[in-house]
Structure P
Amino acid sequence: MSDTPIGGAPQSAPAPAAEGSDARIMAIVCYVLYIAVFTNGLTGIVGVVLAYVKRGEARGTIWESHFINLIHVFWTGIIAIAIFLGLAGLGAWGVFSTAQTNQFTPMILVLPVIWLGFVGYFVWYLYRTVKGLVRAIDSKPYS
């Protein structure tokens, strides 16, 4: 009996996956999850977990820089959100104090600063994630 299938042509061995293709796909998935965070707020957590898992496997390759970037963007975002929430609390206290006493409270001026900071952070976040996504699609390191 021969190894030839019914169609008559011998089967060829499956082609080996290109080196780093798994890491490339995971980097792209993580970047997409980071961009999707604006729709639900939770996909960033899934993305950073995947980045931590794959970072070790990608050591010494071009994909390591992508996973380092993803982790950096996530933790910078956590710190930025904590600062924004703290300042928002001060601004809310300023609005409440102004409403209670009918006297201007300088803490209310924190609100425009928060808005400018958030816009700056939003631009930075999109730049880092979109740049990483484009570079991952092109199979280039993040840096």
Structure Q
Amino acid sequence: MVFRFLPHTADIFIEAEGKTLEEAFEETAKGLSQLMFSKALSAKERVSKKISIESEDLNSLLYDFLTQFLIFRDGENLLFSKVKIISLKSEPPFKLEAILSGEEINFQKHKPNMDVKAITYHEMSIEKTKNGYKIKVLVDI
């Protein structure tokens, strides 16, 4: 499991890998958290949120999943260091259930890295590889 950031002209890519599709989704989410805040992955597990999402296709499921992190950041001042996919259905109807754990954003501890405005579909890819899955998502900063 690993995530990394790739340069783009005006935005930034998050590329993540996992042995399973669930792990790849989890790593993408952790990459998003780390992109938004330094030390995001060391956030204490003080708050947990269970989310359930249903979408029209797999790319939309990923988009909707990652958008939840922006909603929690902006609406409840939360960031998440741990992401556990409970279930992920990669065929119609596309569904995902996950538990997100983290804490309230403390700007003394969690310095903002980049202001992620939105997740995009542009150049989004979810591919099966010989070692598992690789996801690439372009985020609007």
Structure R
Amino acid sequence: MPGQILEKQIDNEHLVSGLDIVTTICDYAGIKPPEGVRGRSLKPILDGKSAEWRSFVAAESTNISNHLGRMIRTDRYKYIIYANDGKEQLFDLKNDPGELKNLISDPGYGIILTKHRDLLRTWEQGLDRAESLPADKIWTL
């Protein structure tokens, strides 16, 4: 949108998600997003305005062992847990942007780990649940 959105701006402050794209396009088009869309409009940020924003983003993925994983990303940390095997990872993205050192067993990060587990648990409680899930797809923390 030349002339309407600031060009070549980089925002390292706000945590955004691919879910925000539909809501943002609808906001610029002046229409309501479809019912059930969970993203937030990036319009205030793209317009260079101050906006209250989320403190974390969540995502799902599958690892190389074909285990489903869920991730919580805050401004500094990334927490990941995989279904079925319960494997967890915690990374300090400020000190380890390449995610090379898993801090899950480091007692110095216990409070951070608990906070991220709680964020994930709270996020999961807000999800719409399918009527029936196979037993091997049920999450446990």
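Please treat every number below as a calculation from the coordinates, not as lab data. Every value quoted in this text rests on a predicted model; they were computed, and no experiment measured them. Cβ atoms are built from the backbone, for glycine too; each structure is taken alone.
Once mean count of other Cβ atoms within 10 Å over residues 24-31 is calculated for every structure in P, Q, R, which label goes with the largest value? Working shown, then result.
Details: P: 21.9; Q: 24.5; R: 13.8.
Top value of mean count of other Cβ atoms within 10 Å over residues 24-31, among P, Q, R, belongs to structure Q.
If helix-only ellipticity at 222 nm (-39500 (n - 2.57) for each DSSP H run of 4 or more, over all residues; to 500) is computed to be -25500, which of P, Q, R is the source? Kindly include the intermediate steps, with their values, before the conclusion.
On the way: P: -25500; Q: -8500; R: -6000.
Of the structures listed, the value fits P.
Consider the structures P, Q, R: one of them gives 26 for relative contact order in percent (Cα under 8 Å, 6 or more apart) as calculated from the coordinates. Say which. It would help to have the intermediate numbers written out before the result.
Working: P: 26; Q: 31; R: 15.
Structure of origin is P.
Can you spot which of P, Q, R the value 2, 9, 15, 15, 11, 9, 8, 7, 7, 6, 4, 2, 2, 1, 1, 1, 1, 1, 0, 0 was calculated from, given it is P(r) over Cα pairs in 5 Å bins from 0, in percent?
P
Given a value of 19.9 for mean count of other Cβ atoms within 10 Å over residues 32-39, calculated from one of P, Q, R, which structure does it belong to?
Numbers: P: 16.5; Q: 19.9; R: 11.5.
Only structure Q yields this read-out.
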